[in-house]
1. From which structure (P, Q) was distance in nm of label points 7 Å out along Cα→Cβ at positions 106 and 178 calculated, if the value obtained is 2.8?
2. Out of P, Q, which has the highest value for relative contact order in percent (Cα under 8 Å, 6 or more apart)?
3. Suppose FRET efficiency 1/(1 + (r/R0)^6) of positions 130 and 186 (r between Cβ atoms, R0 = 30 Å, to 0.05) works out to 0.95; of P, Q, which structure was it derived from?
4. If helix-only ellipticity at 222 nm (-39500 (n - 2.57) for each DSSP H run of 4 or more, over all residues; to 500) is calculated from each of P, Q, which structure is the one that comes out at -2000?
5. Comparing distance in nm of label points 7 Å out along Cα→Cβ at positions 74 and 138 across structures P, Q, which is largest?
6. Between structures P, Q, where is FRET efficiency 1/(1 + (r/R0)^6) of positions 42 and 154 (r between Cβ atoms, R0 = 30 Å, to 0.05) highest?
Structure P
Amino acid sequence: MKLIGVTGSIGSGKSTVASLLAKKGAIVIDADKIARRVVEPGKPAWGKVVGRFGKEILNADQTINRRKLGKIVFENPKELESLNNIVHPPVIEEIDDIVDQVEKEFKDGKIVVIDAPLLIEVGLHKICDLTVVIKADKNIRLERIVSQGLSEEEAKSRINSQQNKGRLEGEADVVIQNNGTLEDLKKTINSFWKQIKS
C-alpha cells in the first residue's frame, strides 16, 4: 500500500486532484467529509462545538450551519484554532482507523490518498509515503471559491485565514501548480499517476 497525502490552500484544487486520482483507482479518504460527520448531532464533537460557539450556529434540525460557523471562525484566528482543537482529534482518529482497515484488506499495490486541508499542520503527512501540495495563484483561488457560492468577502476571509500556507511547500515531496484548465490538470495527474505506479 502506498499512502499519499494531498493538501493545499482553499481554492487550489486539491479535492479535484483527489477525485482525479480516485478515477485512476486510488482509495480517497476525504478529511472534510469526516469533519462533517464528527460534528453531526449527537456526536461528542457536536456538543463541544455548540458549547463553544452557541446555539445560534444551529439550523432548525440541530445540524451545524456551516456558513454561520464559517463566518465566525474565518474572521478570527483564535476562534478557528478553538474549532480545530475540537474537530481534529476525532478526524485524525477516524483517518487512522480507515488506513488500518485498508491496509488489512489490500495487502499490496493499493494507492490510498488522504485529502486533507490541514494535512501538514496536524502532522498527518508524517504517516504518508508522499506529500503532495497543490498550488494556485491567489486571484485564481478567489475566482474558484466565489464560483462555489460564497461572497467575495467570505472567500477573501477564508483565503486570509490561511496566510501561513506558504511554508507547506517545504514539507512537500511534490508540488503541483494548478493555474490552468481542468485539461491541463488531468495531464499533470496522468504523468504523476504513472510515476507513483512505477
Structure Q
Amino acid sequence: MGIRKLSIICTFLLLVSVVEARPISWSGGSTLMYKSNSMFTSYYYHYSPSYKYSIGLEYMDSKHFEKEYINLRTTYLVDRKNTKLSQRNLYITGGISNESKDNFHYGIHGDWETRRIFTSFAYINKHTQTKDYSENEFQLGVAPYIGDYNDLHTWLMLKTKKDTINNNWETYPFIKLFKGDFLIEIGTKNSHWDVHYMVRF
C-alpha cells in the first residue's frame, strides 16, 4: 500500500469519526477491527453480550504460513479498576480455527492508562499444524495534549514485540488516534506497515 493511498484512507476514516464517546465495550455492542502487519492481515467482528466478554469471528490471512482460515475468538474481562485519574484492564483471550483442531491460540493482555500516559502488554501462545510459537508485545505512549470528551485524541507510542519465529525484539514508533467510537493506529517496522483500525457500534 502506497503512502498516498494510506494517507487518503486515514484522512477519510478520521473525517467520518463523529460520534461522541471514546472506544469502550458495552453490553450489546459490536466491534469491527482490521489489523495488518508483516505476519498477517486480519478482519475481525465480535459481539459483547455483556461488558465482561465478547465472542466473534476473525478472517486470517497468514503471510508467514501462506494460509487463510477463520478463527472463532472470545475475550473475557478478568479485572477492571477505575479511579478518578486512571483505568486498568486485564483480559484473557482464546480462539480456535476452522482449519484444524490443532490450530488454536490463547493468551493474556492488559492495559493501564491516565489521560496523559498509556501502557499495555500482551502474551499470546499460537499453535498450528506446522509450528507452535508465542508473541510478546509491550506498548508505551504519551498524549501530547489533553483533549476534551468529544475531541480527536492523539497518542505518540512506542511498541516493542517479539515472536519465537523471528526470535528477536523489535521496537518502533507509531501513532494512535481516536475520536468517538473510531480508533486507528499506524506505524512502520522494517518497511512493513503496522495498521490497526477499529470501530464500535
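Since every read-out is calculated from the coordinates, none of them should be taken as a lab result. Everything numeric in this text was worked out from a predicted model, so none of it was measured. Cβ atoms are built from the backbone, for glycine too; each structure is taken alone.
1. Structure Q accounts for this read-out.
2. If we compare relative contact order in percent (Cα under 8 Å, 6 or more apart) over P, Q, the biggest value is for P.
3. Derived from P, not from the others.
4. It must be structure Q, since only it matches.
5. Going through P, Q one by one, distance in nm of label points 7 Å out along Cα→Cβ at positions 74 and 138 is largest in Q.
6. Between P, Q, the highest calculated value is found for Q.
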